[in-house]
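Following this line, the structures themselves.
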Structure 1
């Protein structure tokens with residue numbers, strides 16, 4: 001089963017250039033993701049300890065995944081809060097209508 005047309009793009013991580021495939025139109029998102037990952041990897045590398053690039057990449061991936069999980073939880077909490085507020089608003093808007101019907 002084919003995923004559709006693919007193209008390649010160059011990204012740079014810790015001074016090394018890689019050619020990766022991406023879907024047409026996703027080049028800028030890929031470049032943004034690569035810059036974010038590169039920044040995370042450089043931050044880990046700059047802490048002074050000499051560790052392999054594989055370990056730096058693994059640690060950066062773990063840190064970014066942790067950030068993502070926190071953001072997902074925060075978004076879920078916000079969505080739940082918005083749902084509660086929407087329900088309260090709907091009840092408040094229905095209340096005058098019920099009062100008018102009771103007075104009739």
Structure 2
């Protein structure tokens with residue numbers, strides 16, 4: 001048995017701001033659908049690798065951005081040791097939905 005992988009390159013010219021906006025929005029929808037976490041998901045941090053102890057108190061947060069095609073990090077909203085609401089990146093692999 002032989003498995004082949006093919007890459008298809010498609011060229012498209014976007015001539016107007018509307019065409020560019022449509023392209024960006026379609027890509028946003030595709031990536032949002034494919035992401036393991038959606039904006040607003042509540043997550044628990046299962047491993048704190050790289051997160052200082054004063055950040056993301058309680059090991060929980062709310063997803064603000066998850067785009068694994070672009071970054072292995074998910075941006076979370078949480079609280080720090082001073083009680084301030086913060087944004088902080090965490091490894092997507094170290095998160096689970098609550």
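Where a number appears in this text, it was derived from the coordinates with a stated rule and is not lab data. Treat the numbers as computed from the prediction; the structure is a model and nothing was measured. Cβ atoms are built from the backbone, for glycine too; each structure is taken alone.
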(message) One of 1, 2 was used to compute relative contact order in percent (Cα under 8 Å, 6 or more apart), and the result was 15. Which label is that?
(response) 1
(request) Out of 1, 2, choose the structure whose coordinates give helix-only ellipticity at 222 nm (-39500 (n - 2.57) for each DSSP H run of 4 or more, over all residues; to 500) equal to -6000 when calculated. (result) 2
(request) Using P(r) over Cα pairs in 5 Å bins from 0, in percent as the calculated read-out, with 2, 12, 18, 17, 13, 10, 9, 9, 6, 3, 1, 0 as its value, let me know the right label among 1, 2. (result) 2
(request) Please state which of the structures 1, 2 yields 1.1 when distance in nm of label points 7 Å out along Cα→Cβ at positions 66 and 90 is computed from it. (result) 2
(request) Taking FRET efficiency 1/(1 + (r/R0)^6) of positions 58 and 82 (r between Cβ atoms, R0 = 41 Å, to 0.05) as the quantity of interest, name the structure among 1, 2 where it is greatest. (result) 2
